[in-house]
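K.L.:
Listed below are the structures to be examined.
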Structure 1
Amino acid sequence: MSNFTTFEQLIIQNTISAMKDLFEVDIQESQITLNEPPKDFDGETTLVLFPFVRFTKKSPEETGSIIGEYLQSKIPFIKTTIPVKGFLNIAFSDQYWISFFKDAAILPNFGKMEPKKEKILIEYSSPNTNKPLHLGHVRNNVLGFALAGLLKENGYDVSTACLVNDRGVHICKSMLAWQKYGNHETPQSSGLKGDKLVGKYYVIFDQQLKIQTNEILEKWAKNQFDRLVEVEIEKYNNLVLKKNSTDGEEKEKIEAAIVTLAKAETPLMIEVRQMLLDWENGETAVIDLWKTMNGWVYEGFAVTYKALGVAFDKYYYESNTYLLGKNIVEEGLEKGVFFKKSDNSVWIDLTADGLDEKLVLRGDGTSVYITQDIGTADLKYNDFGMDKSIYVVGNEQDYHFKVLKLIAQKLQKPHADGIFHYSYGMVDLPSGKMKSREGTVVDADDLVQEMIDAAQQQTEELGKVEGFSASEAENLYRIIGLSALKFFLLRVDPKKRILFDPLESIDLHGYTAAFVQYTYARTQSIMRRAAADASWQAGFEKESLSPSEKELLQFIYKYPSILAFAGKEMNPALIIDFTYNLAKLYNKFYAENPIFAAENKEDMKFRIAISALCGQLIQRCFYYLGMEVPEKM
């Protein structure tokens with residue numbers, strides 16, 4: 001806040017002086033507490049008096065009166081000090097808020113934090129190359145980008161990374177389905193984006209897998225089986241016996257276990273496991289198919305990322321990191337961190353840490369998710385040397401990241417303590433939970449276009465595009481639609497689930513981006529009109545404030561502390577809330593205070609200047625959270 005002294009600092013510094021000068025007592029800053037004043041009190045803060053009574057040997061009210069008189073004599077900006085029981089309510093004059101506006105708020109970097117030495121790496125998006133991005137991925141990308149912007153604004157040295165899940169059983173499922181049912185279909189021949197084409201075959205695989213699973217279940221139920229599944233049938237019969245005598249949740253678990261046993265024996269799953277093994281053994285035909293289909297997906301992802309307005313400093317690919325993870329597993333075996341079972345699978349025992357045993361390498365030598373994450377964590381630290389490594393991943397992976405951090409700590413990795421899982425809630429639809437393998441997802445590309453179309457429809461219905469060229473109108477719809485989507489996804493605390501409602505997100509009058517953007521456009525309309533007379537930029541002389549002028553300045557004053565708290569909590573929703581409330585207060589100010597028809601020129605210049613500041617703050621907050629604001633609406 002430049003050289004401007006906040007009222008909190010003024011009160012703290014002078015309260016320390018008061019106790020020294022009046023009572024010959026040295027107190028520390030930590031002994032001073034300032035609270036929000038009661039709602040019915042016209043003031044900025046309340047000083048808690050109880051800690052001082054034992055030094056003053058006087059009643060709280062008398063102590064408050066003495067300290068209040070001292071503060072008023074030392075701080076000219078104080079208007080009143082009123083002791084109420086154990087509290088001293090303090091109100092500052094209009095001149096203090098005018099001084100704040102002139103000396104701090106209008107500076108270009110108002111609220112922005114000083115650079116910090118701490119390096120932070122944020123990994124987000126982390127898509128699988130077996131399907132296109134959907135609404136769940138959109139929340140991940142929007143959160144990841146906004147978190148990076150928020151922490152940069154707080155002064156951290158922030159880099160971003162995207163880990164592409166381009167290998168594993170799920171990738172092989174799409175590959176095998178295309179091989180069996182694709183008839184050489186390509187993005188060019190089908191007219192589909194590459195990621196959507198590959199996702200189509202992921203759904204087809206699941207459909208065919210269900211057919212084969214049901215066939216095996218029927219076969220087992222009739223006890224018609226061959227030697228290859230005798231062991232599984234024994235497990236199946238035992239489960240059926242248990243199921244028949246069990247009710248409720250346990251019965252559901254047993255039924256699910258039976259289905260899992262059947263899936264494992266389907267020809268499709270046997271072929272998929274063999275394909276993964278062939279991939280890890282470098283079989284040319286499998287690798288070539290993998291490269292071709294992944295290439296299709298990357299082209300599709302690039303289009304989606306551009307539409308969403310997100311980007312990354314570095315990409316990592318699991319196909320390059322899983323071997324590094326395998327090597328670390330071998331090191332862990334030598335150190336006794338991991339252990340082998342009779343089937344050659346490698347595990348870690350985390351029961352002493354309140355978890356359980358965790359598989360880190362399959363018996364056939366193929367890796368699992370945790371294997372490649374161990375390797376990637378090492379590689380990221382070598383590349384960035386970060387103090388904190390943030391993983392933006394949904395809360396269904398809470399357990400996974402507890403395990404990852406524990407493994408890194410037991411391996412004594414230098415990055416272990418900096419591992420942080422930025423866990424967030426899922427996105428639900430009115431129709432229920434999305435499932436990629438069943439094709440019941442909201443495609444990211446379709447969603448973005450749907451939001452742009454909705455913005456266009458509403459804007460045209462309201463007649464808000466008069467005087468716009470075709471390209472200007474098209475850009476306006478994009479800005480409104482995309483920001484509506486992002487604002488809606490960011491306005492909720494990241495830990496909470498979201499029920500996404502596209503129509504609600506686009507409302508011009510609700511808790512939406514459109515409402516804030518409309519307010520910004522209003523400030524810019526004022527700035528265009530004010531351009532004819534730039535005298536307001538030279539400053540103003542003003543003695544008093546109207547209630548809504550003061551209320552607006554008092555709220556703007558809170559921005560640095562809100563920004564700092566939002567950064568500490570890593571919660572972009574707090575900044576979203578700030579922009580919305582700023583817009584509300586500005587509109588109230590605008591309705592109650594004539595600008596160009598002000599009673600005098602000094603009031604006009606002040607009101608133009610505060611309009612400029614509100615516009616700048618909205619634009620800056622939107623920008624670092626990944627949104628835009630239109631100059632006209």
Structure 2
Amino acid sequence: MALGDFFNQNKKNDEAADITPVLPSDIYQQGVLSFEDVIAPTALKVNSKDIELGGKIIRTLYVISYPRFLAQGWFDPVINLDKVLDISVFIHPVDTAQALRKFQKKVAEVQSQILDRQQKGLVRDPKLDTAFQDLEDLRDKLQQAQEKLFDIGVYITLYADTREELDKTEAEVRGILDSKLVYLKPALFQQEQGLKSAIPTGTDQLAVHSKLNSSPLSSIFPFTSFDLTSDTGILYGINRHNASLILFDRFSLPNYNSVTLATSGAGKSYGAKLEILRSLMFGTDVIVIDPEREYEQLSTAAGGRYFNISLSSEHHINPFDLPKLQEGEEPKDILRSNIINLVGLFRLMLGGLTPEEDAMVDRALSETYALKDITGETDFSNMEVPLLSDFEMVLSGMEGSDSLVQKLSKYTRGTWSGFLNRPTNVDINKQFIVFSVRDMEDDLKPVAMYIITHHIWNAVRRNLKKRLLVIDEAWWMMKHEDTASFLYSMAKRGRKYFLGVAALTQDVDDFLNSPYGRPMLSNSSMQLLMKQSPTVIDQLQEIFNLTEEEKFLLLESGVGEGIFFAGLKHVAIKIVASYTEDQIITSDPSQLLAIKREKARLATTNPQNGAQ
């Protein structure tokens with residue numbers, strides 16, 4: 001069948017042959033494309049049970065039966081089904097006077113059946129009694145104008161690439177509705193009318209109706225979507241589909257970790273700072289590793305501590321620090337774990353180790369701790385720990401260590417010596433802590449982030465609290481196997497210590513291509529996908545099982561928009577902040593400049609306030 005005929009029934013296809021000579025203008029008009037020709041597939045084939053339309057196979061089903069009661073939201077699982085489908089609901093009002101006349105006749109029929117059974121001495125039929133009560137109740141409500149009656153047609157049109165996929169989708173939809181005692185049938189030999197009823201022309205050509213009054217009709221309300229609103233937690237944003245609030249508590253999930261993937265400028269740091277600010281209000285301790293000095297203003301406003309880690313900084317962390325022993329912990333286990341982590345650090349610092357060098361470093365570390373009387377048999381909680389220079393001294397006394405000592409010298413005596421070879425003077429006993437590595441050389445950033453996370457991990461194990469560790473630009477750590485492995489280990493073990501790890505990255509490729517990228521995603525109960533680059537969207541679609549609509553939603557999202565995943569649910573989100581929150585957390589250079597100018601103006605006009 002030609003598509004023009006299908007969408008234009010009023011055209012005459014049986015015109016008599018025209019014997020008039022064909023003019024050039026007529027030939028031109030025959031080649032002109034109509035709007036239907038542009039948007040429609042080339043042809044379709046109507047079968048008894050489906051329609052082949054272009055490369056798709058289409059099947060229309062209609063509802064034939066409803067239960068006595070319809071619960072609110074019974075249709076939501078079908079509406080939110082992750083399949084391509086169209087739902088058409090046709091509502092035809094029924095004249096109340098006409099309906100009452102039919103009800104009177106129906107009530108008389110049911111009443112006569114009940115009396116007939118009584119006269120014959122048959123057992124009472126509960127179905128007839130219930131039907132009589134329902135009819136009488138509805139008739140009273142119609143007479144009192146409390147209800148109205150409608151002819152309802154509910155049609156579901158399914159789309160698939162193959163018949164096998166179509167049958168599977170139909171079985172899934174049937175299964176959902178059968179469990180609610182709502183039954184479907186395919187529109188046999190009426191698929192053409194079914195498709196015409198599904199397209200947005202507002203014509204009910206299928207005309208398969210059931211009578212429903214106002215109350216059950218309201219339960220078919222189709223404009224619903226999944227909500228992520230709970231009784232506890234913080235506000236993450238607004239549901240873009242139904243404007244409901246997305247309130248959630250990450251500490252109510254099986255693990256407390258999250259991953260945020262977005263392009264530069266999509267608003268991932270803005271969303272993270274908003275979560276931090278709101279989490280602090282509920283007593284959560286927050287620690288941030290900040291690679292771009294974006295959290296300094298928030299730290300000042302929230303009364304936190306801000307540590308600038310660089311080669312010339314006065315803040316130092318000794319990688320040889322050991323955590324205090326907790327009840328039930330064995331010194332040898334803690335020492336062994338710390339030595340393993342330090343071997344990974346030196347592998348990163350020295351540009352890799354051969355198996356022989358790996359064994360040499362491991363032995364040198366044990367001897368370095370032994371210099372300070374720290375062994376697997378002693379309680380080292382209050383003992384002085386060695387420095388990097390102590391390790392260099394031990395290593396230099398080993399045969400074949402010249403190359404390692406030479407590489408290590410730049411960290412102890414060379415240009416990088418001010419970073420590692422000092423005792424720790426960083427106290428993170430505060431609700432909000434920020435470590436900035438912006439001023440650290442790029443080559444040393446992964447090393448710095450490794451040492452900071454190791455220091456944080458020791459503190460987390462020492463004191464059990466509800467904590468959130470935010471690692472912005474986590475791709476710095478995912479670039480190297482040792483740092484990625486340590487971050488993944490923290491994410492896996494953090495739940496035991498009430499720690500949630502929030503990893504944010506704009507370099508999705510580096511993150512996902514790391515051996516620990518996908519394991520990090522699978523060990524995170526929350527994910528936030530914001531605006532994405534076309535180069536990675538197909539990979540994300542496969543990983544997160546996104547529909548085509550969700551894929552394009554991510555490509556076209558504005559700042560602060562995306563898809564929020566929590567457990568088994570996900571919704572389209574828009575991150576919103578109050579004016580005061582926005583002034584504290586903004587990273588927009590134009591806003592920051594305006595705030596700076598306003599502060600300078602106030603300081604000039606009122607020196608006393610400016611000083612304050």
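Nothing in this text is a laboratory measurement; each read-out follows from the coordinates by a stated rule. Keep in mind it's a predicted model, so treat the numbers as computed, not measured. Cβ atoms are built from the backbone, for glycine too; each structure is taken alone.
K.L.:
1, 2: which one has distance in nm of label points 7 Å out along Cα→Cβ at positions 286 and 406, as calculated, at 4.8?
P.N.:
Label of the originating structure: 2.
K.L.:
Also: When semi-axes √(5λ) of the Cα gyration tensor in Å, for residues 318-445 alone is calculated, the result is 23, 22, 13; to which of the structures 1, 2 does this value belong?
P.N.:
Numbers: 1: 28, 19, 15; 2: 23, 22, 13.
Comparing all candidates, it corresponds to 2.
K.L.:
Compute distance in nm of label points 7 Å out along Cα→Cβ at positions 478 and 510 for each of 1, 2 and report the one that scores greatest. Could you put the intermediate results ahead of the total?
P.N.:
Values: 1: 2.6; 2: 1.0.
Sorting by distance in nm of label points 7 Å out along Cα→Cβ at positions 478 and 510 in descending order puts 1 first.
K.L.:
Given a computed value of 1.2 for distance in nm of label points 7 Å out along Cα→Cβ at positions 102 and 542, which structure among 1, 2 does it belong to?
P.N.:
1
K.L.:
Just checking, which of 1, 2 has the largest value of mean count of other Cβ atoms within 10 Å over residues 62-69?
P.N.:
Sorting by mean count of other Cβ atoms within 10 Å over residues 62-69 in descending order puts 1 first.
K.L.:
1.21 is what came out when Cα Rg over 2.2 N^0.38 Å was calculated for one structure; which of 1, 2 is it?
P.N.:
Answer by label: 1.
K.L.:
Looking at structures 1, 2, which one was helix-only ellipticity at 222 nm (-39500 (n - 2.57) for each DSSP H run of 4 or more, over all residues; to 500) calculated from, given that it came out as -13000? Numbers along the way, then the final one.
P.N.:
Working: 1: -18500; 2: -13000.
Going through each structure in turn, the value belongs to 2.
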